[in-house]
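What follows are several structures.
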Structure P
Amino acid sequence: MPDATRGAVRYLTTRQLKETGTEAIVTNTLHLLVHPGPDVIQQLGGIKKMMGWDGIVFTDSGGFQVFSLLHSKKWKGKVHENGATFKSPKEGNTYELTPESSIDIQMSIGSDVLVCLDDCRDTNLSQKEAEQSVERTLKWALRCKNHFENEYGGTKKTGKLLTAVVQGANFPKLREQCAKELVKIGFDGYNFGGYVINENGELVIDEMSAVIENIPKDTIRYAMGIGKPEDIIKSAKIGYNLFDTVLVTRNARHGTLYTSQGVIRIKNSEMSLDQKPVDPNCNCECCQNYSRAYLHHMLKNNEATALTLLTIHNLTYYQDLIKGLSQV
């Protein structure tokens, strides 16, 4: 799933997005809370109507962004037992994010799949800190589910799905414990939370395996933030079936393209006279109509059309990759 942070994938129209084969997107609860606000989105018929999007919309809980911004001191605020209170530097308003308000915001946005608020922290935690994160995540997950069911009638009434985030930092036993306890509460999906890449840039396979081995196979098994094609394949092999990343579109805008023949960097000088398509095995608009040389020229001159075409290609490549996972 590409990240449609504010209800759009940068430089693409909704029609272009559909044409890449994309079936689901992730929107950012925190950014949509700050602007235009959940009440405005609801009055306009929800994010899908605003976008003209008839695919699936996932929302995150807002927690990962809030907590990372607070822990890094980029935003002013405080994480507490009830959630987080924070001040947006953009317009100076103060917000409180709780398990209940996170569900309310996501419902107002109009997503199809919601995520429970979790206590996301840095990876370099002591075991005690990781245990506290798991304990709080479990409490908040239960509160989210109770609010979703009591206030909205749950999945039965809304048709929406509710997923929970598994925490436990880099302690496989804690990951296992958190997964098992969440399964006891019961959700439609289980998401690997926190950081999926270690300090060496490698997947945390032991922690990921501890989660996947303790959640039902007939549910959403979401590896949040998995970006590189090879990491998606590895994650699928151990049982994950859903992925999202900013990498695919962000790298496209910087000229890094994924192809059936490996990664190419369209800004490099050797591309200036290369008349081949980005990927001869790709059927996207970019590869069917334009040469590497033309795209190199446009990107070097900051033409927005280049950003559109390169994003179309990378998204198409990733969606083709996902379709091929059934053969993994």
Structure Q
Amino acid sequence: MLAAAAVAFCSFASPAAAEPHSTSARVRIVTIRYRAHDGVARRAYVVLPAWYGRHNDPPIPLVISPHGRGVTALANAALWGHLPARGGFAVVSPAGEGRILQLYSWGSPGQISDLARMPTIVHLALPWLHVNQHRVYAVGGSMGGQEVLLLLARHPHLLAGVAAFDSVTQFALQYHHFTRVPCDEACLNTWNGPVGRSLQQLARIEVGGSPKTDEAGYAERSPYTYARAIADSCVPLELWWSLKDRIVTDQSLQSGKLFTRIRELNPRAPVTAFVGEWSHSIEMTPQAQLPAALTLFGLLPADRTVLLAATQIIPAAQHTCGKAPISVSPESG
């Protein structure tokens, strides 16, 4: 999984480290390379409007999008479809690097530090890509949602807005609930038994123990631990969660509990909740609610009807401490 690990790279990235990956009529994906917090060479994929390049390079917004658990960075980049072309923004999807594991970083402090370096990494690798430093966003689902919330907590001044879908916010609770993750016959064969037990084993490897033996390690990777920092950041935040999530179960105790705590700590925090009944993270796609989430940040033009599939919307306070997303109706859409 350490693709190109034997190749020599510079500290962050360089123009020579960039290479085109794919091109479509509307977007293209450029592969760049960077060194993670532990010195390991990793890739990141930058999704750009096809028209953007060396000779047509205005400052554009950048979205940092960490991948979900077990999902590759390239697959996460592909989730964005043609949306960067519609909105005129860039997306960077880094491969990631946990304390031990790569596809299961689960909010490792080093991984969060790497995410915070992404605007610099992109600039060094693609000096012709001019990022609007006032419009850097973070969007992620599942483990990616966990990590964008931790990024917000630790680097609030970096971000203009965050959208987190079906996120883990209490990692110790999720560890115990891993055994609830459905696993059919193909899953049992792939994981050589119930996937939940394997996920618990991976978590112990990545964190360094179980919640019983390393309570602080799990708290460090839990956005709920940093509810005060998130509430005080005054950065516009969208929390999306499903009441029928079978992967991050009991979302009322995950995203829901974080939302409630943020509002308790700072009633003027610019946080909006979207509650629905979708399958895990399915709403973070161009065919579902990702366009709505981006439109509310002004990343997509509001020239189309925004269909909100949430059964409940809890809008931000009328007078927030920061710039709230475009106002939404509390009615379901």
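The table that follows gives values for the structure above.
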| quantity | calculated |
| --- | --- |
| Distance in nm of label points 7 Å out along Cα→Cβ at positions 64 and 296 from the coordinates reads 2.1; which among P, Q | Q |
| Source structure (of P, Q) for distance in nm of label points 7 Å out along Cα→Cβ at positions 152 and 176, computed value 2.5 | Q |
| Source structure (of P, Q) for helix-only ellipticity at 222 nm (-39500 (n - 2.57) for each DSSP H run of 4 or more, over all residues; to 500), computed value -8000 | Q |
| If Kirkwood radius over Cα pairs in Å is computed and equals 20.7, the structure in P, Q | P |
| Per FRET efficiency 1/(1 + (r/R0)^6) of positions 56 and 312 (r between Cβ atoms, R0 = 35 Å, to 0.05), the highest-valued of structures P, Q | P |
| When distance in nm of label points 7 Å out along Cα→Cβ at positions 200 and 320 is computed for each of P, Q, the largest belongs to | Q |
| Label whose coordinates, when distance in nm of label points 7 Å out along Cα→Cβ at positions 224 and 240 is calculated, return 2.3 (choices P, Q) | Q |
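Laboratory data are not the source of any read-out in this text; all were calculated from the coordinates shown. The structure presented is a predicted model; accordingly, all values stated were derived computationally and were not measured. Cβ atoms are built from the backbone, for glycine too; each structure is taken alone.
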